[in-house]
Structure P
Amino acid sequence: MNALFKDLQILDLSTVLAGPSVATFFAELGATVIKVENPNNGGDVTRSWKLKSEDTTSDISAYFCAVNYNKQYRKLDLGSAAHRQELEALIVQSDIVIVNFKHGDDVKFELTAADVHRLQPQAIYASLHGFASDPRRVAYDVVLQAESGHMYMNGNAQSGPLKMPVAMIDVIAAHQLKEGILCGLIARERNGKGCKVSCSLEQAALTALVNQATNFLMAGHLPQASGSLHPNIAPYGETMPCADGKHIVLAVGSDAQFKTLCKILSCDDAASDPRFLSNQLRVNNRSDLFSILSKAFLQESSTHWMSQLIAGNVPAGAVKNMAEVMETQAAQSMLLKEIIDGKETTRLSGVAFTVEF
């Protein structure tokens, strides 16, 4: 796995999260990645995005480490004539050039796709930008979560609109750009030519609306903030408090699973209740159903219920905090360590697939 892209060289001219995470993806799989940072402003801005508890003497943050791994770092001013020769030499050596310039900066720095292809015709020029509808707008993740409809749906009536606690639009845009780059590499194998791959955070955010978008487009349903509840399935997203103060979330998608759930909870009357005989009826009467199920869950601990639910093949999950998640075997197997600027760092791998030959 860590040698899949050993023959690729990538020039990472991007900052913050989406672009750097794309470069890190290729670095994890063996590519040589050179990250260029501006020496005049402290480099990538995320180096300074620190928690209160972080070391103030270090010039890297945990945030920076999350999306920068196994890279070589160069300090180059993209606008400096003195650094231009070194920059162009890096471009000539690169298979992929990743950028996320502010509107107009690609022209300002003479680093448009055309400029790069004059130096390296076979390069994949991978560009991220913010708003497809207005490229001049400054775009950060929370702004895109708001304007793409995600914040309106997230939260509940009491909380008001909420963003996801990670930069989800950046993450989605990064996946879109990776897919585009991989398509470009396949095309280059066939025709020997480079190309430009471009992705906006705005349209990447729209792709993630999936069923919520089609619910509106096909059924006229305007999604409202409903917490974790699924608009089409019940009980799905219902979060149940247990006797130990912890919570379990349900994801019951079939009538058979619902009947098993009721049997585990000793709620046989609910299984035969006319209000809950089908998924559509359970969606229509989910408040009444929650009242019945939540009382049952309070009778035992989350550990007790999870063992029963897993044994019965009922889809459910224990609501875990970050410490509990990092203790899992899956998370432990994904931990990566690296020394950056003399500091030991730890991050989760950005690669969740395997390839077998």
Structure Q
Amino acid sequence: MKTIVHVVQNLRPGGIEVMALELLRLQSRCNKAYVISLEGQKAQALASWPRLQACQNQLIFLDKQAGLQAGLPAKLAKQLKKIHADVVHSHHIGPLLYTGLALSQLQFQQFKATHIHTEHDAWHLQNSKRRLLERACIALFKPRISADSVAVQKALKQYFPNTKSHLILNGVDTDMFKPGCKTSARAQLKLNQANIIIGCAARLEKEKGQDVLIKALAQLPENIHLALAGTGSEHARLLSLVAQLGLEQRVHFLGQLDNMLTFYQSLDVFCLASFHEGMPLAPLEAQACSVPCVLTDVGGSSETLCKKTGLLVEQGKPKALAKALLQRIENRLQNSPRSFVQQNASAKKMLLSYQRLAS
């Protein structure tokens, strides 16, 4: 049995954080596992994200403030030593820096742990300062690096040509995410049974493109509605756009949902209109529930898509998105996308790959 620790920047709803929690759940079956959040406080996190309640004894918060914090590596090192970490898995650039510094300090105390770093997206590396920082971290700390999509791995090779990376695709638990009763799911979410419902699960932020999706909805028949799961800084602006387009009765803001299975089971089509992505989990979860997807062709999104049932469109094009959504709605499915997820993006396969990387 090993002690595996995931280090994230801030444990709040988002793709990276959901993946860390999923790895925590799966790895806890045979190992001790924890998530350390550099930012935030435990009480506030539990109050704002009820999903954390089930694993609260495995969560540690370091209450990092904005900007670089000189004392944080020692604080993190203390926690890693206290729980006897064997594997420390950093997610994104901030956790990479502080995990590397913490483990470097522990080496002087004859304490060693394997450092794995997963790169979940590469668009942030277009920023030269971030790119220089990550290059320095890789050179100094020498973590074992994984990329969660072919697109991300390709970008890593471009930016850091002398750095080896391992391709470990994101996976979802197909025993958890599975088809269910649409009528029951809609009743739980108070969604109209008669309408066709497009769903989107993502933070309400500019890069997720919900405004493009809302503009696309305005071009679709009135019996087609949109259900948005998630919260974020764009909520007020999106509400204003909905009012401006006269879509108040057709766009449903569901807020932060903890039972995502019910959400997916309520849908006819799932859509992400993102401008940036790594390898998003939500399309995999939706397809595991036999819900077809329409996605923008960014990052690793194409790698998550069942080509027999899903469609890709160019980012930022409401008219093209509306056309693809209508095509997907009007053409009856001949296949289920669930088998694609079972064969290509299973959580078991992902877990085994991380185990090999850590050994």
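Where a number appears in this text, it was derived from the coordinates with a stated rule and is not lab data. Small disclaimer: the values here were computed from a predicted structure and weren't measured. Cβ atoms are built from the backbone, for glycine too; each structure is taken alone.
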Match the computed value 3.7 of distance in nm of label points 7 Å out along Cα→Cβ at positions 80 and 312 to one of the structures P, Q, and report its label. Q
Source structure (of P, Q) for Cα extents along the principal axes in Å, for residues 248-287 alone, computed value 32, 22, 20: Q
Candidates P, Q; distance in nm of label points 7 Å out along Cα→Cβ at positions 96 and 280 computed = 2.3; producing structure is Q
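Tell me which of P, Q gives 5, 24, 33, 24, 11, 3, 0 when you compute P(r) over Cα pairs in 10 Å bins from 0, in percent.
Numbers: P: 5, 20, 25, 22, 16, 9, 3, 0; Q: 5, 24, 33, 24, 11, 3, 0.
Attributed to the structure labelled Q.
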